[in-house]
Every structure is written in C-alpha cells, then in structure tokens.
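What follows is calculated from the coordinates using simple rules that are stated; it is not laboratory data. The model shown is predicted, which means the values in this text are computed figures rather than measured ones. Cβ atoms are built from the backbone, for glycine too; each structure is taken alone.
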Structure I
Amino acid sequence: MSPAFTIPHSIVLQGGAISSVTDVTVNNAPFNTNSASKNGGGIYSAATVTVLDIPFNSNTAGQSGGAIAALGSVSVTNDPFSSNTAGQNGGAVYVNNPSSATSVTNSSFDSNKGTL
C-alpha cells in the first residue's frame, strides 16, 4: 500500500488533501486525519470522484463530506470509511448533485458522523 495522504496542520476550505475542479481518481493511498473547514475532509471535487482500495480514517469537514465531497458522481470500491466527521451533511461521503450517480461496492462504513 502507498504512503497515506496526511497533511498535518493544514487549513483549507475544501479538500483537506485534494481539491480539484476536474475529475479525481485515486488508488491505494490511505487518507488519514485530513481536515477542511468547509467540504471534503479528504477529497473535494467539483466533478467526479473515483476511489479504489483506499481507507478513509478520521478525516473531518466543517460542513459536508467528512471524507469525500463532490459535485459530480462518486464511485467507491473496496474502501473502508471509519470515524470521519462532517459538521453538517455526509459524515463519510457527500454528493451535492441529486442527478449524479453514486456507486458503492464492497466498502464499509463505521462510526462516521454528520450532524444533519
């Protein structure tokens, strides 16, 4: 497994580790203890997010998507989400587009929290 994406003591609005206006695809790289003051504690994208074989642990977002926030579709495969937190929506994953597809395959969600 690749080294974890962790950016200690970062202060960002969106995407604690990755923030993008285009599609994001990430494989085999854990996201641990990243933080964003608004959306996407681990990853924020204004487009599509695809993640494969990535644990998301203890990421936080002040508003939505403790681990992932996206405006486009989201696809997660073989990804455990544990102890991620959002101040509002989507303790683990938040998709801000009702017409976008969301796909979850062989993934687990444990102790993620959103207040709304």
Structure II
Amino acid sequence: MAPQRQTIPQDLTEAFRDAVVYYPDWSPAFDEARISIDRKAYTISAVCSLVDGFTDRVPNDVRDSLLSYFDGAEKLEFAENPSYAMAGYCLRILIERRLLQYQKLEANRRNS
C-alpha cells in the first residue's frame, strides 16, 4: 500500500508566505528575518527546509512572487513544479547565492 500524502499544515503555509514576503528586503549584512511557528522562531532558510516533502501547490500569489525572484534553472524547475518542496528548495538557492555574493564583496572590500 502506498503511503498517504500529507497536506501541508496551515501554520506552515502562512510561515512560508511570510518567508517569501521577507526575502526581497533581506540583506546578508543582517541576520535572516525570524518567522514564528507555534511560538518558535525560525529563519527564512529554516522555513524553506520545513516545507521539504510537501507536494501541495503554492497559492498563485506566492507562485507569482517567487517567479519574479527566480531566474535561470530554478525558475524553470519551479514553473514546472510549483510545489512547496520545490519553492523552498529554490528559495534556499537564492538565499545561499545572495549570501555568497555578499561574502565575496566583503572579502574584496577588506582586501582593497
């Protein structure tokens, strides 16, 4: 018998929506925004990890926001599979990319 698919909990959908909203204004010069789930604080990256495994489609407004952030491969992957799992994966890539760019700029600034 195949395992039953679990639907993403409402508090997690709301937390992920918050993560998507907070991402564009986040700068790696500061800590990631914290999002409360069941009175516990999670970073944007942590919320992205929490949605791993959920194949529910993200709502259209979340999808549209994410598509505006993505480019290249992650935009194509997400457009083909707009699930929470894929959305979280792609948003983590953007966070890691932004952090790496910031670290390179800071290293160049220190070495100048």
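Numbers below:
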quantity: FRET efficiency 1/(1 + (r/R0)^6) of positions 55 and 103 (r between Cβ atoms, R0 = 25 Å, to 0.05) from the coordinates reads 0.85; which among I, II; calculated: I
quantity: Comparison of I, II - label where mean count of other Cβ atoms within 10 Å over residues 31-38 is highest; calculated: I
quantity: Identity of the structure behind -19000 (criterion: helix-only ellipticity at 222 nm (-39500 (n - 2.57) for each DSSP H run of 4 or more, over all residues; to 500), calculated), options I, II; calculated: II
quantity: Of the structures I, II, the one that 15.3, 62 was derived from, the read-out being Rg and Dmax of the Cα atoms in Å; calculated: II
quantity: Winner on mean count of other Cβ atoms within 10 Å over residues 63-70 once structures I, II are ranked, highest first; calculated: I
quantity: Which of I, II leads on distance in nm of label points 7 Å out along Cα→Cβ at positions 23 and 95, largest value; calculated: I
quantity: Top of I, II by relative contact order in percent (Cα under 8 Å, 6 or more apart), largest first; calculated: II
